[in-house]
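So, here's a batch of structures to check.
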Structure 1
């Protein structure tokens, strides 16, 4: 029995080490890409921040572009997960309210990832344009359909779904992309727990009242 368990244990341990290494590399890459951009970042710099040999990076991610795309896809997947309640909610107050909470919490916990995405798009999405034209486009159409259904049910005012989504993204991601500006206006300090709660409440109140969400 011992011999049969040993290979499985070694495989599990190898998988865990791989996951730990990839997580470490992606965290370092997210930081470097957010500060230096795709053009300014190097695999050596990312390796230095991760505290790993450069060869380790190339083992998991053969090129800088492959690593960059994974960083971008990771933040997008986190945003997609935040929209789960959006699809399942009975109405806009619940769905959009929960979406705002989740997106602002992501801005709080993953500011670097949001900055990488914003910088890429502001430069014309030279690396992920195909991703915008497929995955993001399909996702946006799906959420717009949900908003139209709520409008048809009389649960909110007839607003343009696309522009509502743009407003939601701009508002919630502002807390990550312009975090330094917010800290400066907050006396040089990061928002406290109470301030984050107040910010979420205010953003939800402004947007939900603005679209006439009833439930």
Structure 2
């Protein structure tokens, strides 16, 4: 029985992924290479410092000290925050608020499960924070996806069993994390980008509560 729906943030609720890409791309130029959108696919659902490790590899700077990696990663985050400071409700992706309203009306709990450390301000700026019963973000977890910690914490915080949950994800690492947690998963994207997703949609708006109940 479906009791909890967990949403990833970037690329599922809002397209903040494009802002992350622009910030990483600018950093790539500073490190001496052009960071592409294809390379950015591997960053979805991954922690900031893990992304920074990949950037160092791409730039041929594997010997960069940890302290310098952290400094540059924070610099990237400052750029990202500058880009999203004016984000509004009209930047929600198709069907998100409609499904959130339907879930609330049906008495189904809603949680956020995201690696982002900036999740709360984004939910506040887009005026949807009140729909969420739990927000598990990068400030609350120690392990990045594909570790299932973020989703397991959401279920635990609300006292719900893992097999009573569905996760919406747009990243391979996130889908893997949900599957490891024993949760049903809906991928937002294409078969090419999400080969490990059994159920695929272009956006959240293409799904219904009736369908969600069928797969749990």
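Laboratory data are not the source of any read-out in this text; all were calculated from the coordinates shown. Worth saying up front: this structure is predicted, and the values here are computed from it rather than measured. Cβ atoms are built from the backbone, for glycine too; each structure is taken alone.
When distance in nm of label points 7 Å out along Cα→Cβ at positions 41 and 57 is computed for each of 1, 2, which one produces 1.6? Source structure: 2. Between 1, 2, which one scores greatest on relative contact order in percent (Cα under 8 Å, 6 or more apart)? Across 1, 2, relative contact order in percent (Cα under 8 Å, 6 or more apart) peaks for 2. When helix-only ellipticity at 222 nm (-39500 (n - 2.57) for each DSSP H run of 4 or more, over all residues; to 500) is computed for each of 1, 2, the one that comes out at -12000 is 2. Given a value of 14.5 for mean count of other Cβ atoms within 10 Å over residues 153-160, calculated from one of 1, 2, which structure does it belong to? Among 1, 2, the structure yielding 14.5 for mean count of other Cβ atoms within 10 Å over residues 153-160 is 1. Name the one structure among 1, 2 that mean count of other Cβ atoms within 10 Å over residues 81-88 of 15.2 was derived from. Working through the options, I get structure 1.
State the single structure among 1, 2 that was used to calculate FRET efficiency 1/(1 + (r/R0)^6) of positions 65 and 137 (r between Cβ atoms, R0 = 25 Å, to 0.05), giving 0.40. Comparing all candidates, it corresponds to 2.
Match the computed value 1, 6, 13, 15, 15, 14, 12, 9, 6, 4, 2, 1, 0, 0 of P(r) over Cα pairs in 5 Å bins from 0, in percent to one of the structures 1, 2, and report its label. Going label by label, the one that fits is 1.
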